[in-house]
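Before anything else, here is the set of structures, which you'll find just below.
A short reminder: the numbers here are calculations on the coordinates, not readings from a lab. Since the structure is predicted, the reported quantities are computational estimates derived from the model, not experimental observations. Cβ atoms are built from the backbone, for glycine too; each structure is taken alone.
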Structure P
Amino acid sequence: MKITVNAPAKINLYLDVVNRRENGYHDIESIMHTVSLCDLVTVELRDKDILLSSNFPHVPTNEKNIAYKAAAAFFDATGINSGAHIHIEKHIPVASGLAGGSTDAAATLKALNTLFDEPLTKEQLLELGKSLGADVPFCILGGCALCEGLGEIMTPLPALKGMTLLITRGGEGVSTPKAYSFIDELYRERVNERHGDFPAVVHALRSGNVGALFSRAYNIFEDVILPTHSTAKAQKDILLECGADLAMMSGSGPAVFGFFKDTSSANNAASAIRKFGARAFVCETV
């Protein structure tokens with residue numbers, strides 16, 4: 001038995017670090033949104049063992065891969081004695097702040113749960129996802145959500161339906177732990193407070209005021225990543241010069257996204273980005 005499922009990327013319409021815990025982990029306030037750029041994850045059942053393959057040579061194919069961990073966690077949680085071959089067809093840029101690994105893990109969990117006639121409830125899947133990574137529960141649910149705590153406390157929000165955006169990726173990747181260490185250093189005296197206007201962004205989404213959303217959108221990681229990653233800064237500038245209504249880094253970067261009025265405008269911006277030497281993906285919110 002075999003199934004192929006979409007593993008969509010996410011962007012952050014808002015992201016703030018509001019607390020550093022004693023154990024070193026950070027509490028966030030974030031709004032995550034699913035987009036149509038996606039990997040394809042194919043799961044085929046086998047008698048034993050977990051095998052993982054990918055079209056992208058830099059994806060680990062052993063237990064270091066979070067999708068591999070997801071399959072192992074699923075079999076452990078359900079007590080099912082089986083194996084699986086997971087193939088990940090990568091389209092989402094890796095190490096970019098787009099939840100590429102987390103969404104592959106979420107897709108693996110959902111595929112296995114479908115293949116075995118749903119032995120786990122949605123709540124159990126979310127709990128299993130939480131044990132794998134902070135973004136995995138959101139990737140299981142998708143849509144648009146307010147995410148708090150480590151990212152696992154989710155409140156659904158109205159989604160932006162079918163809005164055109166361009167995602168760009170160039171330059172060196174960003175280590176998430178390193179990015180958080182930059183935040184700790186920059187906001188040493190102000191880490192346990194809000195740095196953006198989170199309530200205003202939530203209100204804008206709930207009231208359908210896209211203009212207010214774009215004017216208050218915020219990502220604290222831009223403060224520490226863009227000054228040292230000139231390629232990401234240049235991509236953001238290009239998107240704005242090409243008419244983006246909003247251009248902002250996603251997650252801890254270095255991927256940058258921009259919202260455009262239509263596909264034609266986004267395609268024109270994509271051409272400019274590719275001339276600059278970076279990758280460009282025209283997609284939409286889902």
Structure Q
Amino acid sequence: MHFVTSHDGARLAFEEAGAGIPIVFVHEFAGDLRSWEPQMRQFARSHRCVAFSARGYPPSDVPEAAERYGQDIARLDVVAIMDALGIERAHVVGHSMGAFTALHVGLHHPERCLSVAALGCGWGSNPAERDAAAEACRNIAGLFRDKSMEEAAVAYAHFPMRLSFKAKDPRGFAEFVRMLAEHSGHGSAMTMLNLQMKRPTLWELEAELRGFVPPLLVLLGDEDAPCLEGSLFLKRIVPTAALAVIPRAGHTITTEEPAAVNAALAELFAAAESGCWMVFKNRP
């Protein structure tokens with residue numbers, strides 16, 4: 001385990017494997033750097049792979065203050081990782097919460113991105129569902145703040161969009177719950193209230209996303225209902241976006257369906273590296 005110090009002094013834990021063109025993996029709310037193990041093992045054979053745990057996720061620092069969490073802060077943490085490791089450009093792969101962050105890296109730092117992958121992206125972004133999503137964020141934060149981590153992990157893991165994982169791979173699902181229970185209740189609550197709840201929706205980013213530059217892969221499972229509309233929205237408006245859907249798969253796709261995820265990512269990386277990724281500039 002290694003550590004990088006971010007722009008505000010927060011220490012971020014990371015692991016690195018392989019050599020070659022870099023890939024930076026950015027995890028979801030219920031994950032940490034270990035969530036990318038199937039991808040690290042596959043792509044470290046051909047690429048330099050870096051996975052890190054976000055602030056609020058031990059062994060990374062867990063800041064006490066709410067103002068030390070947020071979408072811009074999460075974006076700058078990715079840049080800090082890249083700067084500290086001497087990575088000028090990388091494929092930036094994000095899942096769910098991390099997918100939003102990967103998009104923001106692509107919007108604000110396109111010169112640092114060989115490509116961007118947004119996996120399971122879009123929860124809470126539909127304007128019609130904004131109030132309900134904010135209330136859900138407050139309830140989830142309360143769950144992690146008021147319950148033991150073991151209780152909170154079990155409850156959160158059993159949200160509907162993760163149950164396909166449990167049905168097809170009980171052993172993998174049990175490992176997911178165990179790792180989630182090792183997180184920080186305070187860090188999880190602060191992340192939910194100050195990053196997840198306050199980040200701009202995809203719809204609010206429409207003007208910026210229409211000018212998105214890096215090749216973009218949008219990938220999700222068809223059982224991931226809260227992310228379907230947001231993923232389709234990205235496909236419709238981002239000129240560099242391709243959409244891939246994994247059948248009979250839920251939200252936790254990096255570990256639920258690693259072979260399908262890795263195949264889609266490999267196609268993105270190869271096309272981006274060879275300059276063959278298609279761009280469609282005249283979408284309605």
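Things to note:
- Which of P, Q leads on FRET efficiency 1/(1 + (r/R0)^6) of positions 18 and 146 (r between Cβ atoms, R0 = 25 Å, to 0.05), largest value: P
- At a computed 19 (relative contact order in percent (Cα under 8 Å, 6 or more apart)), which of P, Q: Q
- Comparison of P, Q - label where distance in nm of label points 7 Å out along Cα→Cβ at positions 82 and 162 is highest: P
- Given -0.46, -0.97 for log10 I(q)/I(0) by the Debye sum over Cα atoms at q = 0.10, 0.14 Å⁻¹, calculated: source structure among P, Q: Q
- Structure responsible for 17.8, with mean count of other Cβ atoms within 10 Å over residues 10-17 calculated and labels P, Q on offer: Q
- Structure from which 3.9 was derived, distance in nm of label points 7 Å out along Cα→Cβ at positions 50 and 194, options P, Q: P
- Value 3.9, calculated as distance in nm of label points 7 Å out along Cα→Cβ at positions 202 and 234, assigned to which of P, Q: P
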